[in-house]
Structures are given as C-alpha cells and as structure tokens.
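Peer 1: Pasting the structures in now, so scroll down.
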Structure P
Amino acid sequence: MHILPAHIEDAAAIRTLMAQVIATSLAGDDALKQDMLANTYKNVAFWLEQPEHCLHLKACRIDGEIVGVILV
C-alpha cells in the first residue's frame, strides 16, 4: 500500500471510488446518496480547478489501484 498525492489523471477513478463508497454506505436513502454524491463531485471539481488550495491524497495498492482518498 502506498499513500501518494493524487494527480489530475486520477479524477475519474476518485469519482468512481467515491460513488461506490456512497452507494454501499447509505442503504435506502436515495436523496441523501444523491446529495453526498453531488457534494463529492463538487469537491473533486474544486480540487481540479484550484489545486493550489487543497491536496487530494490517494491510497493505492501495489498494482496502482486507488482504494482510498482524502481531500485536505
């Protein structure tokens, strides 16, 4: 496992991972899922547009697959 700064090229994988996490973590509350997903996508967009104001870290397996992220 490696923890590294995320790159712009990781944005799609980050969105996909977060959508999967939200879908499996919030069973039964579709409105909350949609709100959280929209918020997550806005945060990723902010990071892409203004990377000097935040840092996305990614946890990757040895094969490079992203298995966790945190935005700081």
Structure Q
Amino acid sequence: YTVTLSDPAPVGSIVTLAYSYTTASGDDITETTQAVVGADGVTATFTIDTVDDVYAEGDEVFRVSVSGIVDS
C-alpha cells in the first residue's frame, strides 16, 4: 500500500499508522505500524500481511490512517 501525504515531509521521516476495523479484526492481519517517507517526500509504502485461518468468512474490512509523522 502507498500513503500519499498532503504536504511534503523530509525524506526518511517516519509515518505512524493506525488501524480501525469494521468486519475484520486484529487477528486477520499483521499490522505494519510505521512506514518511511521516500525520496519524493510525499509517499510512504508499506505492506499488510493477511493471516489465514480455518473460518469461512465474507469480506473483511479495515481502514488504515496516518496518526503521526516524525521527522528523521
């Protein structure tokens, strides 16, 4: 996933990520809590790994938002 910042941040700044769950839970994914601002100063890329389980489930929805940015 890629976060695009509305205002540029210094390259290497740390973006803190927060999660909220609608139909998924914290057991369904492995949360990535930080991403690093890239060379363009406005994007930070991160991954979210899903967790396989034995349950037959429908769509699982969650939201990721930026909760803070710390300059490098």
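Peer 1: Comparing relative contact order in percent (Cα under 8 Å, 6 or more apart) across P, Q, which is largest?
Peer 2: Structure Q gives the largest value of relative contact order in percent (Cα under 8 Å, 6 or more apart) among P, Q.
Peer 1: Computing helix-only ellipticity at 222 nm (-39500 (n - 2.57) for each DSSP H run of 4 or more, over all residues; to 500) gives -16500 for which of P, Q?
Peer 2: P
Peer 1: Work out Kirkwood radius over Cα pairs in Å, for residues 16-55 alone for each of structures P, Q, then name the structure with the largest result.
Peer 2: Once Kirkwood radius over Cα pairs in Å, for residues 16-55 alone is tallied for P, Q, the winner is Q.
Peer 1: Work out the source of 0.99 here, i.e. which of P, Q gives that when Rg/Rh (Cα atoms, Kirkwood Rh) is computed.
Peer 2: Going through each structure in turn, the value belongs to P.
Read the figures in this text as sums done on the coordinates, not as results from a lab. Given the structure is predicted, the values throughout are model-derived calculations rather than measurements.
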